[in-house]
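So, here's a batch of structures to check.
Values quoted throughout were computed directly from the atomic coordinates according to the rules given, and no laboratory measurement underlies them. Small disclaimer: the values here were computed from a predicted structure and weren't measured. Cβ atoms are built from the backbone, for glycine too; each structure is taken alone.
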Structure P
Amino acid sequence: MATFEYTAKNSSGESITGRLEAANQEVVAERLLSRGTIPIAIDEIEDKKSALDIDVATLFKPRKVDINDLVMFSRQMYSLTRAGIPLTRAINGLLETTNSAVLKEALEEIFNDLNAGTNLATAFARHDHIFSSLYISLIHVGENSGRLEEAFKQIAGYLELEQKTKQRIKTATRYPMFVSLAIVAAVIIINIFVIPQFKQLFASFNAGDLPLPTRILMTTSDFMINYWMHLLAATIAAIIGFQRYIKTPQGNLWWDKFKLKIPIFGDIIYRALLARFSRTFAMMSRSGVPLINALNIVSEVVDNLWVAQHIQDMRIGVEKGESIRLVANRTGLFSGLTLQMISVGEETGQLDEMLDEVAIFYEEQVDYDLKKLSDYIEPILIVFIGAIVLVLMLAVYLPMWELTSSVSNG
């Protein structure tokens, strides 16, 4: 987009100047008029940067929009479209009030596309790094059915539910993560600072053969002190290598499948994914999205490649004319109760309502598991901490007992 410098008069007759980015002068004029100002002169500013000039700020510019900003935007669009305000006016007003620079830039381009005659869904689709396929599909359905305000309402409700679920998971995992990090930090500090002091103490008493736990602990301490740079480099390399691997198709599939097998956490993640599948599928079905397209969209929304592949298998089965219950049963993803509800929904034509019930069922299970998560993890952490304390005590006190015994016998 080009940059234009304008001169205009406001409602008080005062002359104002400024700059705007737009596709052409007509778009700038329309934006100024929508703000209640009368354009007098609009001139394009020539870009004098050379091809070698690099805007360093753009290299670190965020590409995603916080879910809170998307929820607020969707709620505001629902209110504005429900009140009958034209889309261009609604978008223009929101881009002036949003706090997200990335969303503001996208809304400016959407505003320009709307003025150029592009429909709303297509304009949103050009910013798929912000708006998901679910978001765009619901906008498309709402635009074609004349119920755009309902589409924004459904989107806002869905995003709020996703936000609450993620927040609950973060809250539930914060304590075990903090304790685990504290344990790791304590072990490092003990090996680097505490054990060497005891080693010097034992050497000053001319202790002979030390007990096995003590020798193991001292060897570990010496290794960490002498090779800490190598350990740090190896740890960083392992983390970077792991992150790169899980970004590959094969690595992503392995990691998404492995996450579902992690003790305690795997079941929670699994049920949360199925709740998201059911809730999204119900929303798609209720909005009138064709079944095959709905399954395609849901496979992208679940954010797990292994589950997405099973949903794609369901889509292939539906394309062949098979029933939803049959293809769902073949995936092995759903419980018997869930399959029965899907079957009833398919037979009665109330699949969206039954899927909503399935989503509620899984969400309640996730809530229960999250509330009990600390009860599951605390015993494991206590046993782990107890084992570390036991090893340290044996390594430190066994030589002291032997020294004491030697002194007493002498």
Structure Q
Amino acid sequence: MLYPESERVTAVKHRLLSFMDRHVYPNEARFYQEAEELGPWKVYPTVEELKPLAREQGLWNLFLPDSEHGAGLTNLEYASLCEVMGRSHLAPEVFNCSAPDTGNMEVLARYGTAEHQERWLKPLLAGEIRSCFAMTEPAVASSDATNIESRIVRDGDSYVINGRKWYTTNATDPRCKICIFMGKTDPENPNRHQQQSMILVPMDAPGVEVLRPIPVFGFYGVPDRASEVVFRDVRVPASNILLGEGRGFEIAQGRLGPGRIHHCMRLIGLAERTLEKLCRRAASRVAFGKPVSEQTVTQERIAESRIMIEQARLLTLNAAHAMDTVGNKVAKTEIAMIKVAVPNMACQVIDWAIQAHGGGGTSNDFGLTAAYATARLLRLADGPDEVHRNQIARQELRKYSNK
């Protein structure tokens, strides 16, 4: 094994797998039913019932490398645990390891003041509140984040915020109390990457309006509480700015690196579970006189799925190791590669599983449509494939620019 697990991680993983078997999988049907019946504006009771159990067993904030607040695991150590959680849409929030809260907690831990951490980080770490991250805008191509038009304007001891955001995950959740908002403080700065800033906006501040939930392939609430939010003359204290004006991109890169790799880790777990469903379904169905699992085309798809999953896992572990040893900035190419490879792999594996399930695969009965929605969404979230491919190509070309 290229990246062997430590004894500590193996022990935690054993407890995590046991928790998934005893509490997560048996409650999935109820969770999906709550999401469908209650919608994206409500709290799902299943999640709230399981969170205290996870916390009692020490399966809490496993993502956070800061041992003061989290488990103190490296990215490489967390990888196999995150993969297990990714097997179920229910699991990540149960362990307080779901996006965008994980990224927001890391931002607050790294860049927040003592006051920010007391007011927002502590209740987030305790799972008492949720948060959102407002970056993408409907009026511009947000794949180029320098296009962002929202404004953050200094006015005495305050900043006044105006903008329209969408795909702001969690904003419809009634527990969502704080937003990390990205907008321009210096739109005339010749350095386009120093025009942006990030600022903390309480969701109950006057002028914040959550307009609507946005369905992802028709799903509201799962796999994502995507939302559209408008900010009209929202006034917050000047102390809510993070790091200072013009440092939004700096924060974004620090935040999105771990976020991207966490998404990929979870997707590998989702792909593994999907392959399991594909194999079980193929073995249990008979077509044209023999089990579907004996059809050559099915065997080829199963074999290709196993190969693709293993490739994706090794690439992701390599990125995690690079982040731990040389840092997120130096490991940006490795992160970009997994952000392209893993969602595309998951989309293909899930598509083959849907095909093996026949018409039933397109229903909600087997969890495959929600899985596909997740994988397809992640070819866009945290930067689309095209942006990452361009970055990879530029890095590759630089190797030969002086030859």
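Tell me which structure, out of P, Q, gives 2.7 once distance in nm of label points 7 Å out along Cα→Cβ at positions 152 and 296 is calculated. Before the final figure, lay out each step's value.
On the way: P: 2.7; Q: 6.0.
So the calculation was done on P.
Hey, FRET efficiency 1/(1 + (r/R0)^6) of positions 80 and 272 (r between Cβ atoms, R0 = 25 Å, to 0.05) derived from one of P, Q reads 1.00; which structure? Spell out each step's value before the answer.
Details: P: 0.15; Q: 1.00.
Considering all the candidates, the number was obtained from Q.
Identify the structure, out of P, Q, from whose coordinates FRET efficiency 1/(1 + (r/R0)^6) of positions 224 and 304 (r between Cβ atoms, R0 = 35 Å, to 0.05) was calculated to give 0.40. It would help to have the intermediate numbers written out before the result.
On the way: P: 0.40; Q: 0.80.
Value 0.40 for FRET efficiency 1/(1 + (r/R0)^6) of positions 224 and 304 (r between Cβ atoms, R0 = 35 Å, to 0.05) corresponds to P out of P, Q.
Out of P, Q, which one gives -15000 for helix-only ellipticity at 222 nm (-39500 (n - 2.57) for each DSSP H run of 4 or more, over all residues; to 500) as computed from the coordinates?
On the way: P: -24500; Q: -15000.
Computing helix-only ellipticity at 222 nm (-39500 (n - 2.57) for each DSSP H run of 4 or more, over all residues; to 500) on every structure in P, Q gives -15000 only for Q.
Kindly point out which one of P, Q the value 27, 58, 14, 1 was derived from, the read-out being P(r) over Cα pairs in 20 Å bins from 0, in percent.
Details: P: 19, 38, 27, 13, 3, 0; Q: 27, 58, 14, 1.
Attributed to the structure labelled Q.
Can you spot which of P, Q the value 6.3 was calculated from, given it is distance in nm of label points 7 Å out along Cα→Cβ at positions 32 and 320? Provide the component values of the computation, followed by the final result.
Details: P: 6.3; Q: 2.7.
Of the structures listed, the value fits P.
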